[in-house]
Structure 1
Amino acid sequence: MRKFMVVLDDSRECLNAIRFAAMRAAKSNGGVEVLAIIAPEEFNHWIGVGDLMREEARERIHAHFEVFAKWMRDRQGVNPHLVIREGEAVTEILAQINEDPEVGVLVLGAGTDSKGPGPLVTQLSRSAGSLPVPITIVPGDLSKERLEAIT
């Protein structure tokens, strides 16, 4: 089964990327893989404190994921899969794509503020020609209705 991989984070544009991935998966009999990445700099503390912070980050990710997963199951009939990795975002995204041959498309949300589309979109689009899968960049300000029309 071809999977649409989307990166879960706290950005506003993440919502549209997740919606797009779920809608495309539903219409193409595909799946959704949600990748959450825990940055290593979050845990540069004493070992015990770092372990506690890592566990709290995982709990936040699971809670955040469950909100989106419920919507995907209820509204789109798609049962997403969560993957949590630790490391630098771009490195972990590429590693996950290379380790999971079912990932067929990387879906990223583009920011709408004056700072640009966001660090992931900027970094990954620079190397898009050498990536093993296509990237779909979803504008962060698309309405639900427009997303439905596009997918």
Structure 2
Amino acid sequence: MSMRLSGKNMHFTLGDIKLKAQKVTLSITDNSAVNKTSGVPDGYVDGDVEASGELELTTAQFNLLGKAAKNAGAWRALPAFDAMFYGKIDKDELKVEAFGCRIKLSDLLDIDGTGGSALVHKVPFEVSSHKFVRINGTPYLRDDETEGLVQ
């Protein structure tokens, strides 16, 4: 029986910063819809798209990101990062790229006085580039959807 890819096998980078996360999410919202004529499905229409996610980092990992913020002059001065999430084990491999990620801070502190677990800091992000998201090298958006967009 072969081993399967799990969260333990995943690594990620934000720009040139390599981080280890307690948890990472990336979600795509695609508002494409079924077109209807007289209430009957009749093809589809493209809708707008967006992608966002969240990093849950221990204090040590959060402080690595903090060094980049200090070098930029402020947390909100951090440039947009290209993020890559990658894992490979035996026959399973997954590479997800998100472009132009703008981070925000959310649950900066969530302290439990009883202890028993490391502090975790939540760092939400939004994808802001027309390159959007690639999954195993394949873009989510068609070329005609991003034609003429410059970033």
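No lab work stands behind these numbers, since they all come straight from the coordinates. Remember, it's a predicted structure, so these values are computed and weren't measured experimentally. Cβ atoms are built from the backbone, for glycine too; each structure is taken alone.
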| field | When distance in nm of label points 7 Å out along Cα→Cβ at positions 8 and 104 is computed for each of 1, 2, the largest belongs to | value | 2
| request: Supply the structure label, taken from 1, 2, corresponding to volume of the Cα convex hull per residue in Å³ with the calculated value 112. | output: 1
| message | Using distance in nm of label points 7 Å out along Cα→Cβ at positions 96 and 120 for the comparison, can you identify which of 1, 2 gives the largest number? | response | 2
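As an exercise: helix-only ellipticity at 222 nm (-39500 (n - 2.57) for each DSSP H run of 4 or more, over all residues; to 500), calculated from one structure in 1, 2, equals -14000. Which structure is it? Don't skip to the end; give the middle numbers.
Working: 1: -14000; 2: -3500.
Working through the options, I get structure 1.
Can you spot which of 1, 2 the value 23 was calculated from, given it is relative contact order in percent (Cα under 8 Å, 6 or more apart)? Please report the intermediate quantities before stating the final value.
Values: 1: 33; 2: 23.
Going through each structure in turn, the value belongs to 2.
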| request: Determine which structure produced the value 0.45 for FRET efficiency 1/(1 + (r/R0)^6) of positions 24 and 40 (r between Cβ atoms, R0 = 30 Å, to 0.05), calculated from the coordinates; the candidates are 1, 2. | output: 1
